[in-house]
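Listed after this line are the structures, all set down as structure tokens.
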Structure I
Amino acid sequence: MARILLVEDNEDDRALFRMVLSRHGVEVDLVEARDGVEALEILAKDPLPALVLLDLHMPRLDGFAVLKKIRADERLAGLNVMILTSSDENADMRRARARGANGFLSKPTGFGGWDEVIVRIARNCGD
């Protein structure tokens with residue numbers, strides 16, 4: 001079972017993500033972090049996730065800083081990191097890709113848009 005680290009400060013968004021996975025029948029080992037500091041604490045331990053879903057705008061340590069630290073760490077540099085954010089700013093997308101993001105997903109506003117997100121997550125976990 002693939003391990004996914006979801007880094008998201010909004011509890012409602014984390015709950016929605018869990019519900020979407022369940023409704024789509026996707027079984028993963030989901031680990032959650034509320035901000036970038038928690039994410040790095042989780043990543044300091046084994047096992048590493050197959051995929052990191054990273055929000056950009058969070059308190060304490062934002063997604064850009066987390067991504068920079070991941071790519072600078074020899075042990076973590078090869079992690080598959082997908083940005084999952086409500087931001088639709090092209091500047092955010094360019095900045096995330098420049099820091100080494102493997103992909104960029106916008107959070108859907110309704111249930112219908114989650115199908116593509118789930119498909120891309122499954123593809124990036126090797127399922």
Structure II
Amino acid sequence: MKTGSCFCESIQFELKGDDYPVANCHCTMCRRTSGAPFVTWLLVPKDDFRVTAGRPKVLKSSDHGTRTFCGDCGTPITCISSRHPERVDITLGSLTHPEQLTPTGDYYEDTRLPWVRPLDGQP
């Protein structure tokens with residue numbers, strides 16, 4: 001079981017399994033909502049994710065996307081899209097041990113910042 005939380009730990013969660021895809025998203029919404037050049041997401045079946053403490057705030061970030069975050073410290077926690085309703089995307093950096101997972105893909109590379117290198121190291 002994997003666990004995670006926001007920075008101030010008022011929001012805590014757990015995941016049932018441990019073999020999930022991990023990917024970097026370079027879309028402009030991820031950049032703007034995180035304040036980072038990209039966000040690394042853990043892609044988890046909804047039934048494997050459970051908030052165990054606190055109540056995340058909800059942001060409707062697009063016609064098809066809803067994001068959650070801590071209302072106290074601002075840590076982004078999840079993104080849920082109607083385009084893949086069976087899954088919840090969890091920010092890798094909010095895991096207790098994010099170093100245990102490695103991204104294997106890049107998404108929305110057309111909006112990737114020019115100084116951020118893709119995973120394969122190619123420009």
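One of I, II was used to compute relative contact order in percent (Cα under 8 Å, 6 or more apart), and the answer was 31. Which one was it? So the calculation was done on II. One of I, II was used to calculate helix-only ellipticity at 222 nm (-39500 (n - 2.57) for each DSSP H run of 4 or more, over all residues; to 500), giving -1500; which? Derived from II, not from the others. When Cα extents along the principal axes in Å is calculated, the result is 42, 29, 28; to which of the structures I, II does this value belong? The correct label is II.
Consider the structures I, II: one of them gives 2.9 for distance in nm of label points 7 Å out along Cα→Cβ at positions 15 and 95 as calculated from the coordinates. Say which. The value was obtained from structure I.
Taken together, the values in this text are just the output of simple stated rules run on the coordinates, not laboratory data. Keep in mind that this is a model prediction, so the values were computed, not measured. Cβ atoms are built from the backbone, for glycine too; each structure is taken alone.
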